[in-house]
Structure P
Amino acid sequence: MIEHDTSIYNLTVNSDVNCRESFTEGKPLPKFDYNMPRPCSEDWPVTAVTIKLGEIKEEKSERRKIIIGYDQVDSIEYFGTIF
């Protein structure tokens, strides 16, 4: 389960179409899609993040950071040999 501060950040892994539609329609991102593993060509999975920035003011600036990491041990197999 992914933990994050939903008052500022909204993140998910879901299909490209679902994430793009939610974002362009101003809706929250769809829930995390646990239908994995699956081929990339099937409901093309993407990671999507939105950040609530609030009102943008010239005299006030804030920073927000997103750090994304990925680690999958033994993810490549070639003729029975794991690399």
Structure Q
Amino acid sequence: MTDTSSAPRLVAPRELRSMVGGLSESSIRRLMDVGRFPRPIVLSVNRHGRPARVAWVEAEVRAWIAGRIEAARATDPKAAA
């Protein structure tokens, strides 16, 4: 049996949108397209070879969130207080 205690936690699309303040799927996709949001892991593909099920690595999403907070605090001195 495999030890999964150190395995990265994966986040499904619905949970992802909740984690990132309700950003829409299209907004997330646009950010990914320009390299400003973590890309998902493909868990399965359909019969045409296209992704059927994807998930994001939670640690990567949390790092993105932390970066957004840091950027907001750096540009808005009032927000740091």
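Only the coordinates and a few stated rules stand behind these numbers; no lab work does. Please read all numbers here as calculations on a predicted model, not as lab measurements.
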Origin of the derived value -3000 (helix-only ellipticity at 222 nm (-39500 (n - 2.57) for each DSSP H run of 4 or more, over all residues; to 500); candidates P, Q): P
Structure from which -0.32, -0.45, -0.99 was derived, log10 I(q)/I(0) by the Debye sum over Cα atoms at q = 0.10, 0.12, 0.20 Å⁻¹, options P, Q: Q
